[in-house]
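S.K.: Multiple structures are listed underneath, in structure tokens.
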Structure P
């Protein structure tokens, strides 16, 4: 059941991503680059933030050899379902799964020390980021963005764009959170102050 739900959440986003590629690819004189890593003038991938992570964009429109527009693919809504609570079997992490967008998933991680070692989550992100940009006719199958951790009342919060990564990336993320020693994680889309 969990796998089917995650498939539906992912497909809700990825189908819109593919539709946007097809829509913009049909314009005369436009080349679409999808899921490009952000690079500096030398072509080296740029890393930023507390965790020194790279980022990928969604679509770049190229006219006459230059980028003319950058487009972020967003979903207006998300699948609705009742929250699901379960223990992740790999490490007995308690998971509270609520509706979320594949391209903007928020995590609230409970039971970590303020000076937590983020290596497992950083390694997870680098592993799913994929080294090379995708070929023109295929999706990357990788993650796009991971925010710096922010402190909440009794949790640490992250925001993640899972991009076109498969549901295995979500499962391995739960493994990484458990490796950090977390007791519980809420997955969802949280309003400020809630």
Structure Q
């Protein structure tokens, strides 16, 4: 049994039950292992949560890097960032729900390690918005707040997104970017 398979099962169980209700026995059962064997792969439920959060953030940070270095105006970077975020999140709904909802379940020490990584990701969105202001195409009073709002819109989408719904993640990303950018453009 691979650690990846264990983490995938754990993400699904944590999404369905919540971190505190999910047990190591649930995870072991999902991957047909005994609890003792599961513990030989992973130290604790907290270690699983840390691994899931790190995995999600690492991928999101990797996905936004080409957006930041693209030679395009900030509004196009914003649109691409929205696409990258919603594409990843919609393809990884279990992991996304864990990232968005369960960080509060981290032990204080682990939370202290997680928050700077989450802030790093948010800073890339702020950077895009600040570029738009510098380029004269955005009028934004508070780029930090604007980044939080954009990520809030994108993040909450994961809670209601239906892969079989009438809109694809790409269509939702475009429409969300349109709605948000209309509020950013200079008038």
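Values in this text are rule-based calculations from the coordinates and carry no lab data. Small disclaimer: the values here were computed from a predicted structure and weren't measured. Cβ atoms are built from the backbone, for glycine too; each structure is taken alone.
S.K.: Suppose Rg and Dmax of the Cα atoms in Å, for residues 69-164 alone works out to 15.4, 45; of P, Q, which structure was it derived from?
M.R.: Numbers: P: 15.4, 45; Q: 14.7, 43.
Answer for the origin of the read-out: P.
S.K.: Once FRET efficiency 1/(1 + (r/R0)^6) of positions 85 and 125 (r between Cβ atoms, R0 = 30 Å, to 0.05) is calculated for all of P, Q, which comes out largest? Could the numbers behind the result be given before it?
M.R.: Working: P: 0.75; Q: 1.00.
With respect to FRET efficiency 1/(1 + (r/R0)^6) of positions 85 and 125 (r between Cβ atoms, R0 = 30 Å, to 0.05), the highest-scoring structure among P, Q is Q.
S.K.: Another question, if that's okay. A value of 5.3 was computed for distance in nm of label points 7 Å out along Cα→Cβ at positions 37 and 149; which of P, Q is the source structure? Provide the component values of the computation, followed by the final result.
M.R.: Working: P: 2.5; Q: 5.3.
The correct label is Q.
S.K.: Taking 3, 11, 14, 16, 15, 13, 12, 6, 5, 4, 1 as the value of P(r) over Cα pairs in 5 Å bins from 0, in percent, for residues 53-116 alone derived from one of the structures shown (P, Q), identify that structure. If you can, show how the numbers build up before the last one.
M.R.: Values: P: 3, 11, 14, 16, 15, 13, 12, 6, 5, 4, 1; Q: 4, 16, 24, 19, 17, 12, 6, 2, 0.
Answer for the origin of the read-out: P.
S.K.: Can you rank P, Q by distance in nm of label points 7 Å out along Cα→Cβ at positions 109 and 133 and just name the one with the largest value? Walk me through the intermediate numbers first.
M.R.: Details: P: 3.1; Q: 3.8.
Structure Q comes out on top.
S.K.: For which of the structures P, Q does the calculation of helix-only ellipticity at 222 nm (-39500 (n - 2.57) for each DSSP H run of 4 or more, over all residues; to 500) return -8000? Don't skip to the end; give the middle numbers.
M.R.: Numbers: P: -8000; Q: -25000.
Source structure for this number: P.
S.K.: Which structure, out of P, Q, was Rg and Dmax of the Cα atoms in Å, for residues 5-76 alone calculated from, if the result is 14.4, 42?
M.R.: On the way: P: 14.4, 42; Q: 16.8, 54.
Computing Rg and Dmax of the Cα atoms in Å, for residues 5-76 alone on every structure in P, Q gives 14.4, 42 only for P.
S.K.: Suppose FRET efficiency 1/(1 + (r/R0)^6) of positions 29 and 101 (r between Cβ atoms, R0 = 30 Å, to 0.05) works out to 0.85; of P, Q, which structure was it derived from? Could you put the intermediate results ahead of the total?
M.R.: Details: P: 0.40; Q: 0.85.
Going label by label, the one that fits is Q.
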